[in-house]
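S.K.: Down below are the structures I want you to see.
Each reported figure results from applying straightforward, stated rules to the coordinates on display, with no laboratory input. Worth saying up front: this structure is predicted, and the values here are computed from it rather than measured. Cβ atoms are built from the backbone, for glycine too; each structure is taken alone.
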Structure 1
Amino acid sequence: MAAVDGTAAVRVGRDDRDRRQVAELLDALVAAGRPSSRTLSRPEGRRNFNDLVASVTSTAHVAGIEDRILTTRAGPVPVRIYRPDQAAGNGPVALFIHGGGWVFGDLESHDGLCRALAGASRVVVVAVDYRRAPETPFPGPVEDCLSVAEWLNANGAELGVDGSRLAVVGDSSGANIAAAMTALARDAGGPRIALQCLAYPATDPSLSSVSCTEYAEDPFLSRDEMAWYWDQYTTPAQRADIHAAVALNRNLAGLPPAVVVTAGHDPLRDEGLAYAEALQSAGVPATSHHYPEMPHGFLLFGRYLDQTGEAITELGAQLGASLGAH
């Protein structure tokens, strides 16, 4: 009993720390007085989003970073390659798909997260600069990311990686794209994907879950914001497509193992939890990591939240172990 009580005390202390740090983060964001990115012109909004993320993200060292443009089936796609060490080898690779509501975010906004993930996993991370909505709505971003996965499967040796040991990792709208392309790859017989890591995924455009109502006015992501993002990415008719609204996919059997990260104070919490449960019910090995005091997007908030680094360490360890990284 003492051991159980001690564990409970540690958990309570950590929850108290997390609540305090989230409050400090929110105070800093309010004090900065930034406008909502969606209220600005598209170029200004994208700069504003990146500046906001840069103000809260910590930066880790990696041994090597390289920008390239891959010639894929979908056309030329810019990528950024993060190498955790300089040793030559034929190790696994993780394809990273950034969030930002399909509208915002790019290689710069998620640079800190990609650095940290490469270091924590000891896996080469390839971040995709896919075309964004509304200029390129669904299914364009999915096609870009799937074409990069195909390229890595076929040509990974050009980057010094084993493209057959490929994971896809995405956060928020990026996790939506990751889930969609994983299902498409299974149905097409390739590219081969060994693992999918989905951080607080957007899966359901109906926005009807309990958490979406509970956190409808959340300062980190409101329901109105999420509805606006879906409007930029899809038409009403497309929201019946299982590769846009991935929660509608009832054929999940045979998908690769999954890691699903959810945050307790997030309107998308229940979507992520439900998708993890659906994968498990379909016989897919799916591990759920839930962080009860965290807001949406918390993997980007390492400058303020200790839980960010802890969660990336946990995710990286599972990613590396699943892919057989050394």
Structure 2
Amino acid sequence: MKDIIENQKSKIKNCIVFCLLLFVSCTVEEPTFEYKAIPRTETGAKLIAGTDLIAQIHADSTYRLTPGATVTEIAYLSTIGRAIKLFVFEVDLSNPNVSIEVSTPNNNPNVFAMQEMTGQALAADNRTDGSKVWGGVNADFFNTSNGTPRSIVFRNGVAVKTSFDAPGDGSTERTYFAINHDRKALIAGRSDFDELRPTLFEAVGGNHWLLRNGVALVQTDVTVEPRTWIGVSEDGLKVWIMAVDGRNFWHSNGMMFSEMAQFMRAMGAYNSINLDGGGSTTFFVRNTPDFTEGRFEIRNWPSDRGGEERPVANGLLIIGK
């Protein structure tokens, strides 16, 4: 009988110990992580202050490309847990030493074709006015069979293409970025083309409106992709060109149109549109003032070719004296 009582006491003791251990294990707090986005550049500070998209910045640097133009590169973790790598050109057209021009394959606007952006830059870098190509991005959507742009093209005041293809995504109109004869930038839609056509000096097409007259448009497309997009200040003197890498989980996942609009508005853009993206997204800079063969360097990671450029129909070049 005594053995039975002792055995029951032992069982009760073991049960109490087990319950205590269970209670302790259930009340241990999980470790917490504090994400804090600390910018290192003016651009980074604007994007953090003007959006709710950045949780933590891993790298944030700015450098002058040429007088009137800067480059910012930011690697960050988004607030929804995506790795992002962003590239930004900021161009001040009030500086007479910098301009934005349209590029075409082999520097020949009369023949539609496809060529990598660094190849287009090389072809356009043979200049007689003392200026140089300092950087650029891809521009319009295009027919991948023959390189015909989907929208208008103006180069050096000459209308190369004045027609628009029908949008393929159900939107009401295609869009375009342009520089007018007064050296001011503008963004407009197909419906404004007839009115603005006499004023256009350089122009390339785009597609989605992101910001229109300071208002972010509602986007039904929520896909996350590599993107290239452009924005213009209300006075037409500031231009922001952005590119984001995508389709690479650990490096950069891409962005949605709504996120792109937030970034442009945070920078100060009044109007903004989406240019061609996906595997076409290309962001390059000149890495030397010399005319060596490798002077144009791809800074982003084009997604379709494991980091190599896709031939495209046209682009935008930053020209500096």
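S.K.: Here helix-only ellipticity at 222 nm (-39500 (n - 2.57) for each DSSP H run of 4 or more, over all residues; to 500) was calculated and came to -13500; which of the structures 1, 2 was it taken from?
M.R.: Numbers: 1: -13500; 2: -5500.
Working through the options, I get structure 1.
S.K.: To which of 1, 2 does the computed value 2.7 (distance in nm of label points 7 Å out along Cα→Cβ at positions 188 and 220) belong? Don't jump to the answer; show the numbers that get you there.
M.R.: On the way: 1: 3.4; 2: 2.7.
Checking each candidate, the match is 2.
S.K.: With distance in nm of label points 7 Å out along Cα→Cβ at positions 36 and 284 computed per structure, which member of 1, 2 shows the largest figure? Walk me through the numbers before you get to the answer.
M.R.: Working: 1: 3.2; 2: 4.1.
Result for distance in nm of label points 7 Å out along Cα→Cβ at positions 36 and 284 over 1, 2: largest is 2.
S.K.: Tell me which of 1, 2 gives 27, 24, 21 when you compute semi-axes √(5λ) of the Cα gyration tensor in Å.
M.R.: The value was obtained from structure 1.
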